[in-house]
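There are structures below to look over.
Bear in mind that the values in this text are calculations on the coordinates, not laboratory data. Note that the structure is a prediction, hence the values are computed from the model and not measured. Cβ atoms are built from the backbone, for glycine too; each structure is taken alone.
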Structure I
Amino acid sequence: MSSALRTFTILEEVARQQPVSLSELVQIFSYSKSTVQRTLTTLEAAGWIMRSNGDSTRWEISPRSLIVRPRSLDGGELLARAQEPMTWLRDQVNETIHLSVVDTLESMVLIFRVDCDQVVRTFSPIGDISPIHATSTGKALLAYLPQEQLETVLARQHEQYTNFTVTERDQLLQQLTEVRRLGYAINDREYRSAVSAIGAPIFDAQGTPIASICISMPSSRFTRDIGREFGKLVREAADRISVSV
C-alpha cells in the first residue's frame, strides 16, 4: 500500500472512531506503531486531525475537514424537504432525529440533526460516519437496494462493534426482510452499546432509496413497545419526505 493511501485510510478510521488513540489504531490496522504514529503526526501538522480536548492521547478530525465538504452534506432539496417532517417527528417522540445519506455503500453520513430537550440524549456531530450494517439508517436503506448492490454489501466482512452487532449474512438478510415487512429498521445497541435507534428510508420519485431518517435515543429508554410505536411515526415522517422530494 502506498504511503498516500495509508494516510487516507488512517484519516478515515480516525473519522469513524473519533476520539481514537494510537494503540486502538494499531490494533485496527496491520501497520507498525511507528508507522501509525508518523502518519498521525503528519496529519496533525497538515491540520486534518487534532488531539482530543481533555485527552491528548486521543485524536479526532479537525474543523479543516469542512473545506472538502461535498455538496451532498449540504442536503440541498432533500434537507429543505426534510426539516419540517423531522421537526414534527421530534415533537412527537422528544428524542433526537437524524437525517443520513449513504457513502459508497459502506457507511452512512449524518447531514442534519434535530435535537430534543431531554436532559440525557444522544449526540452525533454533523458529518459523523457510521457503518451501514450496524445502524438503523443503514439497514433501512439496505433493505431496498437493488439486489446487485445489496450483494456487494453482504459479501464484505463486517466489523463487530458490540455484543449485539449482526455480522453474519443470513442474519442480516433476516433483518432486512423484517425491515421491508415493517417499513422501518431497529438498531438496538448494535453500533454503540448505550444507543438505540429506529430508522426508515427516504425514496426519490423513481422509488430509489436515497437517504434515511432515524429516532436516536439512549438504550435505557428503548423497549420493544417503544420500537413499534416510534417505528410507525418514523415511517410516516420518512414517507412525507419521500412524497415531497
Structure II
Amino acid sequence: MIQPSNKEAINIAANFFKGNVALSLAAIAILVTLALLQYVPFLGLAFALAYAILSFEVQVYVARQIPEASNSEEMADVAARTRLGDLLTRHLDIAAGGMLGYFTISMVLGLIFMMMFSATVDVSAIQGNDMQAFVAAISTSGAMGVMVFFLLILLFLSYIFPGVTGEVMAADGFGPAFMKTFLLFSPKFWKRTFNKDYFLLILLWSVIVFVAAVVLSWFTVSILLIPIALIGAYFLSLYNAAVYFFARELLS
C-alpha cells in the first residue's frame, strides 16, 4: 500500500507518465483536439462536454489503478500495460456521472449567487458599461457581503472537494458517481475531513496546484512553450488524481 502524501502523488504521476510516454502524448493530443473543437459553432458545447468527461476519465482510471501497485514505481508497469482505449473509456460512466453532478452543483450555486447579487445591487444605478458606477453600486449595497460570503463557501468546498472526488472515483457506475458529488453538502462528511493528515495533504496540494498553475500560465505566452504547458497540465491532472485517491484513503 502506497502511503498517502504529496510526494508519493507526484511520484505516481511521474512514473505513470514515463511508463508509457506514447500513451500520455496520445491522450494529450486527443484532449487538446477536443479543447480546440469547443470553438466550433453549434457543436462547441458537445465538444466541451466531451473534453470535461474524458479529462476526468483519465483521472478516474489512474486513481483506480493505484491500489494495484505496492509502490509508486509500479505505476510505470501499470502505464505500460494500459491501452489508450482503456485510459479513455474504461470508467466513462463514472466520469460522466461525476461531471454531471459537479455541473449541476455549479449551476445551482451560480444561480443562487446571481439571485442574491441582483437583489442587493441597484441595477438602475449602473449606466451601460460604466465600471465606476458598477463598483460604486457594489460598495453602497450588500453585494460586497454576498461576494465575501460566497467566496468563503467556495474556499470551504474546495477543501472538501478532493475527498468528495475520491469518493466519486470509487463509485460503481453513473448513478452512484452522480450522487457522491452531493457529499459536498454533507455535514457528516465535513466532519471526517477535520483531521490533521487530511488537512496537511490538502494544504500542501493547494499550494502546489496554485504555483503550478501560475508557472504553466507563463508558458502559454509563447507558442514555442505551449507544448510544455500542455504536458505540464496533463502531468498536473495525474498528480491531482493521486491526491484525490489519497484524500479518500485518509477519510476511510
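Data overview
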{"quantity": "Among I, II, structure where log10 I(q)/I(0) by the Debye sum over Cα atoms at q = 0.08, 0.11, 0.13 Å⁻¹ as derived comes to -0.31, -0.59, -0.83", "calculated": "I"}
{"quantity": "Winner on mean count of other Cβ atoms within 10 Å over residues 4-11 once structures I, II are ranked, highest first", "calculated": "II"}
{"quantity": "Among I, II, structure where helix-only ellipticity at 222 nm (-39500 (n - 2.57) for each DSSP H run of 4 or more, over all residues; to 500) as derived comes to -25500", "calculated": "II"}
{"quantity": "Relative contact order in percent (Cα under 8 Å, 6 or more apart) from the coordinates reads 17; which among I, II", "calculated": "I"}
